[in-house]
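Several structures are given next for inspection.
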Structure I
């Protein structure tokens with residue numbers, strides 16, 4: 001399978017784009033996927049002169065369905081594999097599954113997951129019947145060989161997890177929770193077919209994703225990917241690399257990740273991820289981290305690293321605490337890691353620093369020393385009545401401006417909840433009556449000096465809080481929103497195209513030099 005070359009961070013002209021996760025695409029299978037609706041969305045971006053598509057992390061999700069808590073930092077999400085494309089590959093027919101009615105604007109993960117996984121397993125059963133000379137089978141074998149370094153661990157982890165009814169790896173038998181070479185081979189032989197199934201899922205995901213990415217790139221659209229700084233405890237990453245994390249002798253974390261009380265939560269955010277043993281990472285030249293970034297840069301053109309401040313210092317919470325209030329700041333790898341990145345990816349790294357939250361001078365210094373663009377959120381600029389660095393008249397060109405992110409309320413929902421004095425400041429600042437507050441903010445975002453401007457699709461559609469993607473600190477009801485095909489109508493396209501061209505965020509021309 002041909003894979004794109006890793007790009008470099010380019011000195012770009014002004015660009016704009018849309019934040020939308022693939023699970024939000026419309027379609028008949030209960031969850032967005034990489035099939036026809038994904039290509040229609042790329043066409044929408046092209047028609048509206050966008051050059052960027054930003055997604056959330058693309059890994060396989062676990063409990064809570066959060067893209068930021070994945071079973072692997074290297075694998076793709078099987079739930080967004082397109083059933084329609086599997087039928088085009090002749091791995092499925094209409095007789096292999098039954099259609100059912102789904103809610104059009106919400107993903108019901110509890111019902112979608114078993115429904116879709118059953119279909120994917122049927123596709124695998126049909127795939128196994130292909131002859132060895134089949135081109136799809138040849139491509140699969142090449143993929144398994146080329147991706148062995150991470151794929152074997154991931155597929156084994158998932159197969160063993162299924163065998164144990166989905167419980168965490170710390171509850172498995174010791175000979176597989178802490179395997180030797182011999183015991184690992186015993187389990188891999190025992191679950192050979194199940195492991196092959198998970199390898200097939202990854203083959204299908206990567207093949208479909210690379211084809212979609214090539215389609216987007218050919219139309220001048222680049223993809224901004226996303227990875228969380230930390231990984232899930234119940235993941236192939238931790239199970240297969242225990243020495244790289246701060247764990248006790250039974251495999252449990254000694255401390256876990258999160259953030260202290262902040263804008264999003266009065267009790268902080270208790271993420272629960274195990275913390276890295278940065279001394280071990282340094283000793284091996286940050287090999288695991290370089291492999292992780294390399295893998296994700298195959299999937300995208302730029303990579304946003306969530307919670308960038310954790311590279312300078314991270315909030316360590318004693319394992320077992322119920323909130324993130326109690327903890328301590330510990331030093332991260334700092335410049336040492338990013339010097340290793342420079343050697344691997346060049347000085348113009350295609351990395352975006354998610355520098356939100358409690359940002360201290362050392363975080364800003366780390367970001368600026370490596371010329372990494374940070375994020376600016378328009379909503380944050382109007383949370384207080386005084387001057388602050390999130391107001392657009394303080395932006396620098398080396399930044400990405402957003403109306404809001406997946407963690408924010410939609411612009412309409414947020415504005416409706418503001419106190420009157422904040423609304424008054426917004427109306428005076430934007431010289432508006434706020435009757436079209438979403439488009440007021442989009443114009444402000446696109447008109448900023450930031451070299452990139454990205455807007456969630458919910459804001460383009462002027463939707464309220466019902467379409468919010470995530471509420472930090474709330475475990476249930478997140479990551480579910482979907483749109484329907486008719487929502488991307490000519491009126492929306494025309495307005496987005498007009499604002500994009502008005503503020504010079506189209507492809508380079510003689511009138512729009514870099």
Structure II
């Protein structure tokens with residue numbers, strides 16, 4: 001006698017439906033096949049103990065459990081619940097209905113409770129695509145899957161509740177998990193730009209970066225406010241669209257962080273790894289081929305504080321993901337691809353002592369030492385950073401918020417006002433790139449750049465002067481065009497104008513290799 005249930009496993013952020021076939025025939029023994037790893041092989045003991053604790057019997061005949069496709073390696077503990085229900089159905093101890101119309105995932109405790117598992121959001125999306133009626137997931141994981149439309153999602157805490165769904169579905173509305181009908185007001189985290197004194201150029205640069213999702217680096221002496229301004233960035237970023245939220249949510253679900261969120265993310269992620277982070281933690285990989293920080297920062301910000309302290313190999317590993325928007329991790333046992341479209345925000349001192357270019361004249365570093373310190377960041381990586389901004393030390397009047405000796409202290413512009421302009425510019429880009437598969441100016445490819453960033457004769461003459469004076473690479477040229485497009489969007493201009501190009505070029509001081 002044969003029974004089929006369905007589970008799912010994830011390859012990167014995409015799910016693959018796994019058929020759990022349970023066969024009961026003449027003979028003795030319990031066998032699990034289908035290329036399982038240690039965690040999956042151990043599931044038999046968990047399943048047997050959990051069924052016994054509920055008073056069910058283990059058939060005294062030959063029991064074969066096959067996980068198909070057999071050539072796909074199965075990892076993790078998410079197969080427990082589907083195997084247990086398959087055993088109950090094939091041994092006719094419980095008359096399960098429509099068992100083959102649900103994707104079932106969950107780890108069984110020895111007393112029959114169900115623990116959360118990873119990857120339920122990609123599994124739910126795949127279940128809808130494959131025409132399943134619904135999904136049965138652990139209660140702690142089910143909320144993120146409830147965001148998938150046209151799919152019944154049940155959140156169960158015990159084996160008994162899972163059996164109840166498949167035997168008395170009409171009476172299980174209390175186990176049905178639904179997405180919220182209304183969303184509350186969006187309240188971003190992060191510090192407020194009202195707390196930032198002075199640094200008008202840096203504030204403007206951060207606004208442009210947020211509006212177009214451009215990479216940015218802040219270079220300045222200690223205490224000039226680089227880390228504070230970076231921490232203010234989440235407060236001016238708009239909430240993610242539903243499409244972006246699902247894309248980011250899939251990464252967090254695979255990483256086992258979806259249950260902590262309790263549904264789809266609205267706020268863009270802000271990841272700030274320490275400079276001692278390993279290559280695997282930053283890029284992804286490891287025994288389970290998990291996503292790294294660059295994928296967890298999808299549609300958000302990856303902040304590298306004191307970027308010059310990161311290893312050269314670690315920084316150079318960012319170059320390809322920054323260009324392609326994805327990272328492919330190839331190992332002997334697997335090859336997976338994760339999305340990696342993020343805004344890189346970095347900060348660093350201008351020299352080993354930290355005071356090169358400071359008006360106090362405290363720097364004692366030689367020009368060779370300064371160049372050697374900046375060379376820790378390779379030219380190709382710096383080429384991919386759109387805005388390079390120097391932050392000077394604050395004067396006493398700037399620190400106190402006094403514009404001139406006769407005036408009173410005036411508070412700086414708050415994040416809410418900046419966020420309004422950023423949201424307006426993002427809305428323009430969303431309309432511009434509808435159907436293009438991108439959301440922001442920074443993501444434009446060569447074809448889109450030619451289409452959406454045409455230059456007038458006056459702009460071409462201005463650009464020629466910029467290139468001759470600064471000696472920029474072709475990549476830096478395209479970065480200037482993208483930033484100029486964002487500056488025009490913030491200004492409400494339909495076309496790029498010479499002032500936009502000049503301002504965009506002014507944010508590339510490191511390309512000129514001179515101290516500001």
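Since every read-out is calculated from the coordinates, none of them should be taken as a lab result. Since the structure is predicted, the reported quantities are computational estimates derived from the model, not experimental observations. Cβ atoms are built from the backbone, for glycine too; each structure is taken alone.
Can you say which of I, II returns 3.2 when distance in nm of label points 7 Å out along Cα→Cβ at positions 110 and 190 is computed?
For distance in nm of label points 7 Å out along Cα→Cβ at positions 110 and 190, the value 3.2 is produced by structure I.
If distance in nm of label points 7 Å out along Cα→Cβ at positions 46 and 278 is computed to be 4.5, which of I, II is the source?
I
Rank structures I, II by relative contact order in percent (Cα under 8 Å, 6 or more apart) and report only the one at the top, that is, the highest.
Top value of relative contact order in percent (Cα under 8 Å, 6 or more apart) goes to structure I.
Identify the structure, out of I, II, from whose coordinates mean count of other Cβ atoms within 10 Å over residues 198-205 was calculated to give 19.4.
II
Looking at structures I, II, which one was percent of Cα pairs over 34 Å apart calculated from, given that it came out as 47?
Of the structures listed, the value fits II.
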